[in-house]
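Pasting the structures here.
The numbers here are math on the coordinates, done by the rules we state, and not lab data. Keep in mind the model is a prediction, meaning the values are calculated, not measured. Cβ atoms are built from the backbone, for glycine too; each structure is taken alone.
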Structure I
């Protein structure tokens, strides 16, 4: 790190970037070298400007913060990425850290804590919001799919497509009665009341798979 810490701001809201730039340029030794409104632009600027630290929003149109962080980690001179976001979602926190982010802060962070986190990030020191720490210390809940057999997952996939028991049976070479038994087991394992709820849940779970 040189005498002046080079910082790249990434947020899809111009007013947020303006506020951060105004705040941070008052700090001695910090220079905002660029701004990006999405992840794709951020990666291009990071490659061109070589910032020590990138202050990255998580949720943005197009290429989001997590994917941008992942791409930056693959650069020849990767910056340290510090997430600054309003999202305390478990998945966003875990995915950000897995992608290579050095820290995770909420947008209600105090000015002094933000500046300290930026300086620490430039030195390779992580900073985690208290909520992010709790999430990372917590074991992720296993997916309900983990309890299903391969055959049950096959039935669930067809159920999610809106197929009837007869159609599922024809596709899998099972009798309609056997499929009915599988559906009943699925409702029990997924803790839902009917096949419609099971189908809706299946769409959500299978998308994450």
Structure II
């Protein structure tokens, strides 16, 4: 059977993208097609004007949602959904809202090495670092540490993250999303079928089974 192509439009600032990733992983395990898929992570920066150093999270969320109390209500909803999905959130530790450009460069670097296992592991780890551990994933040093945890050369990674060589592709991916009418993340495209939002695992399982039938035909 031919590979099932999956495109994951995401941003590391989006907690629902992590939940969507866990739901997709559950669907891949449930359908037994994990080894028959090709996943491409497609960056979709939600805050393109975010300062490089990021912002104090309380200040950012208060401006975005009108009050800190409203933000905390939304955080509680995300935390409950994450608990069910196997994505543990600990917002008490999350002090900054990061600029995610460095993190997107790291995923692009991993994908350029044609190492899906490392890419997937990095993708999961960056979310956990941000939302479970409260690490600043907008920090170059933090991302180099994370890369080194996955056996990537720290010096090589630092150089790649400081380079803007991959930014054209990151921007082009956002332009592609705009052309496709993608306005929010997560958006996951499975063999041409577009699924918006962190849908339950069953939704992804159904799309995967449909893709399997198309490939078999």
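For the structures shown (I, II), FRET efficiency 1/(1 + (r/R0)^6) of positions 34 and 170 (r between Cβ atoms, R0 = 30 Å, to 0.05) is largest in II. Of the structures labelled I, II, which one yields 33 when relative contact order in percent (Cα under 8 Å, 6 or more apart) is computed from its coordinates? Of the structures listed, the value fits II.
Determine which structure produced the value 14.1 for mean count of other Cβ atoms within 10 Å over residues 26-33, calculated from the coordinates; the candidates are I, II. Computed on structure I.
Looking across I, II, the calculation of P(r) over Cα pairs in 5 Å bins from 0, in percent that yields 1, 7, 14, 19, 20, 17, 12, 6, 2, 1, 0 traces back to II. Which structure, out of I, II, was helix-only ellipticity at 222 nm (-39500 (n - 2.57) for each DSSP H run of 4 or more, over all residues; to 500) derived from, given a value of -15500? This value belongs to structure I. Can you spot which of I, II the value 25.1 was calculated from, given it is mean count of other Cβ atoms within 10 Å over residues 50-57? Matching structure: I.
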